[in-house]
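The data blocks that follow each hold one structure.
The numbers here are math on the coordinates, done by the rules we state, and not lab data. No experiment lies behind these values; they were computed from the predicted model shown. Cβ atoms are built from the backbone, for glycine too; each structure is taken alone.
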Structure P
Amino acid sequence: MGARHHVHLVRHRPGPALAGLVAGVVGMSERAPGPVRRRQPAGSLLPLVVSFGDPLRIDAHSDAVEARGTYRSFFAGFSTGHALTRFDGGQDCVQVYLTPLGARRLLGAPGVELARRVVRVDDVAARLGHGLTDRVGEAATWTERFALVEAALVEQAAAQRSGAPPWVEWMWEQIVASGGRAAIGPLVRATGWSQRHATTVFEREIGLTPKQAAGVVRFEAAAADLGRLPAAEVAARHGYYDQSHLSRAVARYAGETPGELAAARRPTALTALGGPVSADDEGRAARR
C-alpha cells in the first residue's frame, strides 16, 4: 500500500497580550508521497511562518514585488494577489496569522515596506528567526512549541512600541466589521483628514490603500460562502453588482473562477483557524 498524504493540524489561541495583533496560531505537520503544489489566494490575515522542516518554494505571485524563492521561516506581506507554492515531501511549522495592525506593531516596519513581499523572518525580526526556529524544532510537543513562539511574540510586541495611529486602526476595524463593504469616503471624513492624507497614511501603515484592503476583505468573506450558496446569492450578499462582478473579483484575488475556487476547498488562513482540528490529547490541550 502506497504512502498517503497526511496533514496534522493543531490550533492555539494566543493570550490577551497579543489581542488584536495575532488572530490565531496553528501548528502543522504535513507529509505527502510527492510534490505538493498549492494556489494561495489573497487574504487579510498575514502569515508569519516559523518552520523547522523542509523549505517551501514560492514559484509565482501575481501581485508581488519580491516573493519568488525558497523559504523556511518567513513573513508574507499584505497583497491583492495570489501565490503558487510548492514543497517536496513534508512541512513542519508553526503558522502565526497576524492582522495588518499586528504586523505593523510586531515587525516594527510600516506595512507598505512589507506589502507585496515575502521576507525571511531573520531580516525583519531577529528574535523570531533562526534561534527561535532551532528551539521550536527541538521541542517535544506542540504545547511547548506554542509556548516558545508566543513568548517570543510577546517579547517582540513589548520591544516594538510604534504602531499605526488610532484613526488608522479605527478605519481598519470598520472595514473588517463591514466585511469589506464599508464606503471609504464616509470613513475618511469621520477621521477629519483629507482623502489624500488619509489614503497615504493608511497605505503606509497597513500596506494597501483603504479601497484595496476593503477589496481583499470583501473577497475573503465572499469566498467563504462559495460552494455553500449559489454564486448569484453570494454576489448579492457581499455587495457585488452581479455574478460577473464577483467572478472578476475571484479571478483577481484567487486566479481562478468561483466554481474552481469552491471545488478546490484549499486551506486558507480562515480555514486553518476555523476548520477541523486533530482530536488527539495534545490538540485538545492546545485549544484550551
Structure Q
Amino acid sequence: MLIDGKNAVYRAVFAGYYDKNFHQRGHDYFVILIRFISNYVHLFKPESVHIFWDPPRSKIWRKKIVGSYKDQRTEKYKELDIDIHKELARQIQISIKTFHWLNCRQYYKKEMEADDLIYSFCSVVDSPTVIISSDQDFRQITQKMEHVHIYNPLAKKQQVEPRPKEDVVVIKSLMGDKSDNLAGYYNVGPKRATTLSLDINARNAFFKSDKAIALVDGEKKWVGDKIFKRNRRIIDLSWCPDIGPNCEYVEEKMVSDPRWDLKMIEKLIMKEKVRGLLADLQRYTRLFEAIT
C-alpha cells in the first residue's frame, strides 16, 4: 500500500477543520490522519505500507521548466481562519516522526515530488499495489501498469478507480492543469483533447493550424506544439529526468527494516503535545503491528 503523504495530511486537516464536534474536543488533526490510515490498513490488509513525501514547493525540479508551477496554491486558502501552511507543516512533521515507529517505510528525495517516487516504486515492483490518493495524476500509472490500482478516499461512488483507456498524459498536456497552474490550449476541452490523443496525425495537424492558440500573459497567441511539449515534460511521470536514480533509491528503501515501538510513540505524543491520541493509541495502531 502506497500513501501520498501530503495528500493524506490535507484531507485530515480539512476533515477536522469542517467538523464542529472535532473542534469542540480540541484534538489534534493528526488523530484524524492516523484514523484514516488505520482504516486503509484494515480495508486492504497490505503486506507493507509505504508513505511518500513532497519537498518544499520552491525546490521541485518542475519549477525549472515552469517557474509558476503550483504557485497559485499559496493564495488558495487565505480565507480560512487558521494558518493552513503552518498547520500542514506541523502535521507532516508529526506524521514523519510517528510513522517511523509504526512499521511504515517513508520516502523523500530532494527535488522529487511524491508522484515521482511512487511512479518509480510501481516500476520496480510487480506485485499487487494500491495507491491511496485523490490526486488524478496517478491515473497514468494505472493506465500503464495493470498491477497498480488507485483508491480515491474522496470519490462518492467507486473509490477503487477504473483503469483509464485513454492516454491521460496527452489529454492533460493539451488541456493544461489548473491545479498545477499549467495553461493548455484555448478552447480545447476533454472531448477535443481525447479526440486528438487518439490520432497523432490529427494532433500534429492541430499544432500546425491557426487553432494552436494559448493564453500567454492574458493574450491569445499562436504557440504551435510548444505548450504541449512543455506540459508533457512536467506531467508524464515516466519522463522524470531522475527516473533511474529514483528507482535505485526506492529499491534501497523498500528492503530496509521497518520499526515498531509504541513507547517511542508515547514519548513523541507527549513531546509534541498531540492532543486526543494517547487515550486511543492502541486502537489506532494495533493493525500496524502485523505489517511486515
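Tell me which structure, out of P, Q, gives 0.7 once distance in nm of label points 7 Å out along Cα→Cβ at positions 49 and 265 is calculated. Source structure for this number: Q. Which structure, out of P, Q, was distance in nm of label points 7 Å out along Cα→Cβ at positions 113 and 145 derived from, given a value of 3.0? It was calculated from structure P. Work out the source of 1.7 here, i.e. which of P, Q gives that when distance in nm of label points 7 Å out along Cα→Cβ at positions 153 and 169 is computed. Going through each structure in turn, the value belongs to P. Ranked by FRET efficiency 1/(1 + (r/R0)^6) of positions 25 and 137 (r between Cβ atoms, R0 = 41 Å, to 0.05), structures P, Q are topped by P, which has the highest value. Looking across P, Q, the calculation of FRET efficiency 1/(1 + (r/R0)^6) of positions 41 and 185 (r between Cβ atoms, R0 = 25 Å, to 0.05) that yields 0.05 traces back to Q.
When Rg and Dmax of the Cα atoms in Å is computed across structures P, Q, the figure 20.6, 66 traces back to Q.
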